[in-house]
Structures are given as structure tokens and as C-alpha cells.
1. Comparing 1, 2, where is relative contact order in percent (Cα under 8 Å, 6 or more apart) highest?
2. Please state which of the structures 1, 2 yields 17.6 when mean count of other Cβ atoms within 10 Å over residues 205-212 is computed from it.
3. Looking at mean count of other Cβ atoms within 10 Å over residues 269-276, point out which structure of 1, 2 has the largest value.
4. Please compute distance in nm of label points 7 Å out along Cα→Cβ at positions 125 and 413 for structures 1, 2 and give me the label with the greatest value.
5. Quick check on the output: -10000 is helix-only ellipticity at 222 nm (-39500 (n - 2.57) for each DSSP H run of 4 or more, over all residues; to 500), derived from one of 1, 2. Which one produced it?
6. Out of 1, 2, which structure matches 23, 55, 21, 1 when P(r) over Cα pairs in 20 Å bins from 0, in percent is calculated?
Structure 1
Amino acid sequence: MYDRVLIANRGEIAVRVARTCERLGIETVAVYSDADEGAPHTKVADEAYRIGPAPVVESYLDIPSILDVAEEADVQAIHPGYGLLSENAEFVDEVEQAGFDFVGPRPEVMTLMSDKSDARAFARDAGVPVVPGTDGPVEDIEAAIEFAEEVEYPVLVKAAAGGGGIGMRKATDEESLRKAYKACRRRGESAFGDSTVYMEKYIESPRHIEVQILADHHGSVLHIFERECSVQRRHQKVIEETPSPMMQQIGGLRNEMTDAAVALAEAANYSNAGTVEFVVDEEGNFYFIEMNTRLQVEHTVTEMITGLDIVEQQLRVAHGEPFDFRQEDIKMRGHSIQCRVYAENPQKRFMPAPGNIEGYEEPTGEGIRVDSGAEAGYEVTRYYDPLVAKVISHADHRPEAIDRMVDALENYTIEGLTTNIDMHLEVLASDAFQSGAVHTSWLEEQY
């Protein structure tokens, strides 16, 4: 196994990766911007290096600065976490050219899956169901209107280079389509340097269900079951759980979806951890929407029900090791839920609410895990995503997992910030969530 690994990220995911490395006896090197000097993720690492000013383009997205640190710190591999450079094929190329291992998939697979239009076409060719959509980029607004009239409104306009719900707009008529088309092109250009958009038929009240994939360099492609991520705002997940309540309602759906995800990964010659994401309609028809070629924020719930450390498996795959387990060895045990705790105001369209944490105490108890990059005195700044922590519960059955989550959130102290904890408690107590009947638009309909 590696002796030293650089974690090219910040916040809770950098802390989480460092914990696995520590357990495996791997020294870790953290990087930080001026805004993150002294942040928790710099304290848990064995060494920490400044890489630039607060803005991400001058620090966490500065590839030369990160590689300079990797060379100076004499690491063997770089773990990108999620977000930031984690799905940047250029970064992977430069990491490998500099002589370091990248803890993630090959750059050519990233390139394939990073363009959502190309990924759709690839999935369709691999026999995986896809949402009816354009075969390639939508060149102008007239082509967009023509497609919308052909499949009938509502439709989704998506930035082709997007991901994580960024650069995605629903349109219900020509007027809203014109606005969505312009907005998605602008967002794609500003966030990804690519204004290309494509379109899909909008599936009414869909469920968002994804399949976790692990693949080594020795021909093994495994799935680690599914996660349901239907509680969302602005197309971004807020609560995730596994198993999906829908799997108990529709027999055979899990096998069909996991088989499709494995087939896609095999066709793409995928390696390391990844997630194949689907939308599912009320009848159980599922459609591929994208593949995330990285570790997911919600990987924690999968770890809780299987006992697998996905970050450990990422490191072992990158190091060239084959899996020491088979598909039939992976078992589901109980139910797990994750709530993302953000510094934001749900009553004001979920606007970020940065500020200083004046008092901080994490909940504890049986079946409770907290992944956090925060502490008392820590500042949630306007420069980065306002995620404070992830609270994860695990129990033998879903109702007990909900009860444990409620107890944990009620005993989570975060003073000095507006957070979405009260919203989480309302969602967990709602009839819709209790019965497992939420869909991707449900949360925003409530707020």
C-alpha cells in the first residue's frame, strides 16, 4: 500500500479520506487556501501546504500548485475526493505524467462520461435505457423548440459538461424554454467552460435512484446495491438512503438496475469507484441520466449497510490490487439514511447562509456517524459549498433508522449559523417520507 497520499480537496471529504488513510497506516498531505488556514482538514493530516488565495480557481482548482505540493511532499498518489478536480480528465493526465497515481478512473472514461450527451449515447448503445432526448448538442433555440414540441412539454435543458444538478432547468412552455436555454448555456460556460447544452423529456415526479459501482484492474466489476436520493433542492441531493423504499414496492427492480449499471461500467472499461444514476417513474421504468466518475457525497450509507470502506477500496484499486471479495460476498445489513447539514435557509429558497460557528457539538449514539469538516470557531465562507457535515444513521429497519436520525439531529449543536436541520426534521416526520413516497420535486413543493 502507499506510504503517502495527497488529498486534493477540503472540508469533510478531506477529513474522511484522511481517516481511512490513517487506519491503513498511510501518511496524508493536505492542501489549503487562505480561507482554510487552520481548518479541521489541515489538522487531521500529517502535513498541510498552502496552495493559494480563497477563490477555488486560485487554489483548489490550481493544478500546477497542487502538483508542486505533491512533488515537494514526496507523495505516491493523489486522492481527489469529490467535486473540484475529481472529474477533470486534464488533471488526471497531468497527475500521471508527473509520476503520481490518481485514485480514480482513467481519464478517457472521465472524458466520455463528462459530456452528458455522449454518455447518453454510449449508455443507449450498451443496452441501458435512457430518457428520450436529443442525440447531440442543441445548436440553437429553434432546435430546442422543435425538440420540445416533438416530445411535448415539460422538458429538461442540461449543460452537457454539467453534473450534480448544476446547469439544469425545467421548461414547461416556449417562454420558459427560451429562458432555460440561455441560463443553462451561461451556467455551463461559467462553471465548466463549456456552453454546450442538450435536452431530455422531463419525467414527471420521478424517483432518483443510483447504483454504486466498484471495479478493479483485473476484470472485476461489482455493484454495491442502490441508493435513493429523491429528496432534492435545485436538483441537488439533501437526504439519501439505502435500500431504496421503492425496491420493496416493485419486485425485480433492484436486479434490473444493478445489472444495467454493471453492463455500462463493463462496456466503458471502468475502474475504481463510480455511480450510475437513474430516474425511475411510478411504474418502475428506469432511465440512465449520468455516471459520476468519482466518490459520491452519499457513499456513507452504502458503507453503513455493507461494512465496506469505499475509500479503502479506491486506494487498493489505484495501487493495482485485485478485490479480495466477490459479488456474492457483499451483503445488505439493515437500513441507512444520510442528512446533509448545510449553512443555508430553506425558507429563503435555500440560499447559503455563511458565517462563524460559535458553538459546536456533534451527536453520538448507537448507529450514528458524523462526517464533518467543522468545529467551534470554524467559518463557513462564501467561497465554497456551505456543507457543514453529513449525519448518517443505521439500524436494522427503516423506521428505527429514521428515529435514530431524528434523535441525532435534535442533539446536534451548531451555534451562530442558520442551518437546514429543522427542515430535515420536518421531512423525516412527514407522511410522504415515512411512507417512502417522495420524488425529486417533492421538497421544493413543500418549500
Structure 2
Amino acid sequence: MGKFKFVIKRSGAIVPFNADRIANVIYRAAVAVGGRDKEKAEELAKHVITVLEETYEEGYRPHVEEIQDIIEKVLIKNGHSKVAKEFILYREEAARRRREDSRHFSKPNELIPWKKVWRALDWAVAHKLNTIESTNERIRKGEFPQIVHEAESFYETQLDTAAELIKERSSELKMVMVSGPSSSGKTTTTMKLEMRLKKMGMSFVPLVVDNYFFDLELHPKDEFGDYDFETPQALDLEMINEHLKKLAAGEEVKIPFYDFKTGKRFSDRTPLRIRENEVLLIDSLHGLFPDFSKEIPASQKFKLYLEPLLQMKCTDGQYIRWTDLRLIRRMLRDSVHRAYNPEQTLLHWHYVRSSEKRTILPYCNTADYIVNTSMPFEVPIYRPKLLEHFKEWEKKYNGDPLREDAYTRAARVRKVLEAIEPVEDDSAIPGDSVLREFIGGSTIEYH
């Protein structure tokens, strides 16, 4: 098991010691400078642990800064000066971020979380990623791996904060809800958050909300035969509330099962109960929707809201729209995992936006914490994958009054993708990146 069982974080929180995290930190720094040797990172991590064990007695709880000091020394001593430099820069950047960032920046008070948006813009400006032109310049200089590293570090720091906030309330919590609009990165973020909280000693029981869909035949269709799964009313909210209330009280419920192939829901399939020291983990579009959990007191819920709040200005002076990022993400994910043609996703998107504006975005101000899931490096990755498609759709739907929404979106996204410098090699993107949920190649095993 090793000499160390716990680590003291900067917040003062005591968390389980995890040797894998040291290897991950080293590997992330290596990737930022073009390295791709995971075995070497693991070997160096063992050196770090050896030095820790030689320096401190058994039972000692090292501070995260003490561990990072040793990582720097081991990297330099073993001839990895480039990686060491990147790691030092990462530490300095993280320290500056912590000085500037406060939890209040993530507490929205309007429809748009302006303080969080300002934090995202400030970060983008500091990293020269706030315009397409500045981003292109960094890519042309060969800095794509560094961009990936900077963005991933920013995201991971937010997850650390979210985990600490949840842990602080663990004695009263009955459920954690990870919510946000379509393709905001809920699945990956939920799993990464769960991993963190497990290391903090919390236990989770997942609730798959999709099982509460009404039968497909009960859903309305439009004139094109398209079903609307985006509205919260597509879910049996009454049953969800009844089950949540019973689960919070420690009672057993029988979860239904929804068969997407047949479009049928089967009742009373899987028994579920939250035992003592367990928390229900819910990943849902509509976790913030009031009727979703109206029977549960606020003190028993922690509500996390996700949105890719990218702050990157286009050549026409307009900022890239977050909804366009999510549209692309969903196109890529649907084509791989759901056998959807990307064009179907484009044509369905008006449902997505309509539901978001009514039932998701108005409630972001009720979240306990917001995570910005945007990755500035995702835009150049998308160009070679979808630019030609958007050109075709723009031409196809130009002048079609029934497809005006599809035309407008296709034309807008085409302009963005044409302006960005393309990147085809995605090897710099970590296997556990939130973006891997959409572009494939994830090392995370999704439930």
C-alpha cells in the first residue's frame, strides 16, 4: 500500500493518496511538449514516490505542493528539462488562476452566467486564444499540444473545486445532479467527478434518467416525422419525483427500463436503494428543471451546471456560439454511437434549442457550481471532420423556408470552420478528455 495514505490539498482538504495522479501529472506535462511515453511517466512517478518515502516518515500526510516540488526535482535530475519547464509553468499558471478565481465567479445571477463567462474570457485573453486569428497563430507556431494542456488543466481545476464543494456538504446530501444542455460534456464530467469523490470517501449510486422516457408512440412528431426527446415532458416527471422522494428516505424503488430499439418503457425492472453514506448520482439534461426534483429539499441536492462557455471571437467580430460547438459535438457523437447521419442532427437542432431556452438555460442561476467544458482546441479539430458537410448543407437548404433554421446554422458554422487553422492529428488530446466523448478514442469506460 505504500507509506502514504493521504494528501493535504491546498484547500486543506485531506484526500486519499493516489500514485496514479503523479504519473498523470507528469504525462500531461510531457504531452504539452510533444512527449507520448506513458511508461516513462509511470517510471518517473515511481522515482517521485521513492523520494517521498525517503524524505518523510510513514503516516506523514504530504501537502500537494511538497509532492509537486519533488516532481520538479525528479524531472530535472532525470534529464527531462523541457517537461520540467512545462510543469513549472503549469504550477505558476494554476497558482495565478487560484488567486484570481473564487467560488463566487461560478454563482450565476442571470440567464447567462456572466461572471463565469468573464472568467472564461479573461483566461482566453491570457492564453492568446480569445480570437480565431490569435489561435491560428499559436497553431502555426506548433503550439497545439500546449493549447491542449492549458485547456485541460483549466477544466480539471474546475472539477477539483466542484468535488471539494460537494464533499463539504456530504453529510446532508442525498443526490448530486449534473445538468446542462445537450453535448455539454455531462457523461465524461460526471464520471470524472465520481472518480474524484470516490477518492474522497464518497459512494455513489447512478440513476439513468433515460429509463423514465414515455413510450415513443406518446411523443409528438413534426411534419418530418421527427420526435422531440429534448423536452423534460418527454420524461415521466411524476414517477421521477416519486422515486427520488422514496430513495432520499432510504426506501427501495423499482426503476423502469426504456428500450430505445422498440421505443417502449417497461415498469418495475431494477430494484434500487440508497444506503447510508451513499449518494444518488444523476446525469440529466433537466436536472435543474424545477419539476424534476420538486419534492426534494434544496439542502439534499447539489446541482452542477455544465456549458462550453468558449470565448473566441470570429473574423467578423462575433463570438463563436456555444450552441454551435454543441451542435458539432452532438453530430460527431450521434454519427459514431447512435448511427445518426450528421444531417439529421442539424435538422433536429431546432428542437434542442427550443427546449434549452425554455427548460434549461432559465434555471442555470439555481446551480451550486458551474463548469466551463469548452476546449479552444476543439474548433481546429472540427474543421477537417465537418467543413465540407456544412458547405453542402448551406447550399442545400438555402432558400428552403421549411429549413431556414438548418440553413442559418450551416452558414454560420461554415464561416467559423473556414476561418480556423485545421488540425487533423488529435494525438495530443488526452484519452480522458471531455472531447473524447464526441470525437472518439476515450480511455474512459462509459456505463
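Throughout, read-outs are computed from the coordinates displayed, never taken from laboratory work. Note that this is a predicted model, so its numbers are computed, not measured. Cβ atoms are built from the backbone, for glycine too; each structure is taken alone.
1. Biggest value here belongs to 2.
2. On the way: 1: 23.4; 2: 17.6.
Of the structures listed, the value fits 2.
3. Numbers: 1: 23.6; 2: 12.1.
Structure 1 gives the largest value of mean count of other Cβ atoms within 10 Å over residues 269-276 among 1, 2.
4. 1
5. Details: 1: -10000; 2: -15500.
Label of the source structure: 1.
6. Working: 1: 25, 61, 13; 2: 23, 55, 21, 1.
Attributed to the structure labelled 2.
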